[in-house]
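These are the structures in question, set out in turn.
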Structure I
Amino acid sequence: MALDFLISSEVLANGHTAHYAKLNGSEQPKFLIATRTAYGSNFGLYNTTATPGLIYIPTDYVSEYGFWAYFINPTAMGESKGSFLCLNTYDRAKFTFSFMQYGAHVPNGDFVKLFRKLLALPNASDYFPKLILKDSRIFYKGASEVLNQLENDTSTQALMDYLNPTLSEIEDQELICSARMVHWASNDAVHRQTQVETAVEHFKSNMVGYNKLYHLHGVPAKVCQVVCDIRHQGRGKNDEIIAALNTNGNYDLAFTNLCAIGAANYGSRITTVRNTINSLLASGTFNKKYDSVTNSFVDL
């Protein structure tokens, strides 16, 4: 049975407008969807609140993913402070969600992969009753059961438009889709598990490619992680990364060099990533190096 949400809004003391939802017919309290924001000429939603109990904690997932649960953590902290509810709808992606901030604008990208997995869950029809999977693609089921494909190998425009019709204003459809995702992630551990699974698969796959580009076999995890984070955020180019790694095996210098890439514009993000890595190093958790043969991390 499709869940029905009552949408409301409130102007906060700081002048910002917060949008809320309440599950109709339930005694659950209303919850924050997101806050209205402007981005250039765009208007949309953002939710960067890190809610206790809904934050990525690596030790919760080590039994299933091993060291990879720690490896993704610095980027998770840099992206969202680990919030499984992280949301924005104001930029060219039109809809970005998850603790790794996956954007809906990339064909076969990580948001699409995540959403496909979510739509395969038993409770998917409770949240998105008009969306179905067919041949591993996302379709909208319209009147008379007519199916309209929302994404393919070259475009996700229809999917973006479904989730967020325009960037010129915040629409009801945008609020409802956002409320569904926030409520689903808040109330379903499997949803959160799926976010983590997608992130680990993403980083494992990327390490194979980055090893070919940057020759990372035997390179400490701290260096590999910053490479992954740079590429995940897109704050550096290949030639910058290659130059930073060119230290004749001085990996402490390589780490320092990599942390300097994009520092002028993303200093706070880099500090968060570096501090998280240093904390993991201090605990002994990150004392690993990459083994390209097995695509895994082994003891130094």
Structure II
Amino acid sequence: MDEATRYQIGRRVSWLTIIGNIMLAVVKAGVGFLYGSSVLIADAVHSLSDVATTVVVLFAMRIANAPPDAEHPYGHGRAESIGAKVLAVMLVLMGLSIGGSAVRQLVAGNLAVPGHLALWAVLFSIVVKEVMYRYSMTVGKRINSPALIADALEHRSDAMSSGAALVGIVGARLGYPICDPLAALVVSVFIVKMGSGIFLESSRELMDAQVHGDLAAEVEMQASTVPGVEHVDEVRIRKYGQYHFVDMKLSVDKNLTVWEGHAIASEVKSKLRDSVPSVGDVLVHVDPYPDRHDLAGPDS
């Protein structure tokens, strides 16, 4: 998928979630203030923060859409990882703010019982946010967008926090008004936990953490099937935006000419890019493969 198409798809998803989050924030804030529900107001603030985080995603995807240039020969794909990291910091700060507000309310003893409309508002929020999560995650995985996947996870955290809000409102209406601010505190924990997870994951990419698992095994297997490859000595993979960059060392017959070794390396690169869609570029280093006499050592 080319960058322009990828950007247009991500842009459409982001605008749909922005509209949805504004609608949810207005509904939850209105009902929360009307019935004095701190947990619903906290949940409304969470939804409003989603608008800001999605704007960050849009901005990051726009930068990532820019083609490579002299200063950025690998492209601008890591703008999405930076956007995900900014989003994570915003989430952690928002969660801490909501948690602090809930603690102050508990200490002051300012408790209220939300009305029945608060129940419908939070149920509506859970359904909408779960739909947003599934839609954003599906598209994010399809276009391999770290920023959009991070935004999808944020939608899931909002659905979970709305679930906590539902428990708090029900508890308050059953005669335990302390449940409302306690649920707000639980919501803040959800937000901080989600933000921390996104921060750590985006940091791995920015630090060029090695990619292991199925992808590494697939790359090694595909390279080893190319005629002329005697052994795959080393595979290193790092993620860069939607792509994976591969650095590898191969052994070929030491009696081959430089041109023949280069041809094998070129074939490996072509096969990996054709057979593994997420591979953006491959750097191949060719080593001579020794015969049995070389392996036996100088004293044999």
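No value in this document is a laboratory result; all are computed from the given coordinates. Here the structure is a predicted model, which means the values were calculated and not measured. Cβ atoms are built from the backbone, for glycine too; each structure is taken alone.
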**Study point:** Which entry (I, II) yields the derived value 3.8 for distance in nm of label points 7 Å out along Cα→Cβ at positions 150 and 174
**Key:** II
Study note, to complete from the structure: Candidates I, II; Rg/Rh (Cα atoms, Kirkwood Rh) computed = 1.18; producing structure is II
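I, II: which one has percent of Cα pairs over 21 Å apart, for residues 62-125 alone, as calculated, at 60?
II
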**Study point:** Source structure (of I, II) for distance in nm of label points 7 Å out along Cα→Cβ at positions 198 and 254, computed value 3.1
**Key:** I
**Study point:** Structure responsible for -13000, with helix-only ellipticity at 222 nm (-39500 (n - 2.57) for each DSSP H run of 4 or more, over all residues; to 500) calculated and labels I, II on offer
**Key:** I
Study note, to complete from the structure: Taking distance in nm of label points 7 Å out along Cα→Cβ at positions 22 and 54 for each of I, II, the highest value is that of structure I
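Identify which of structures I, II gives the largest calculated value of mean count of other Cβ atoms within 10 Å over residues 14-21. Please list the in-between numbers first.
Values: I: 14.5; II: 18.9.
The maximum falls on structure II.
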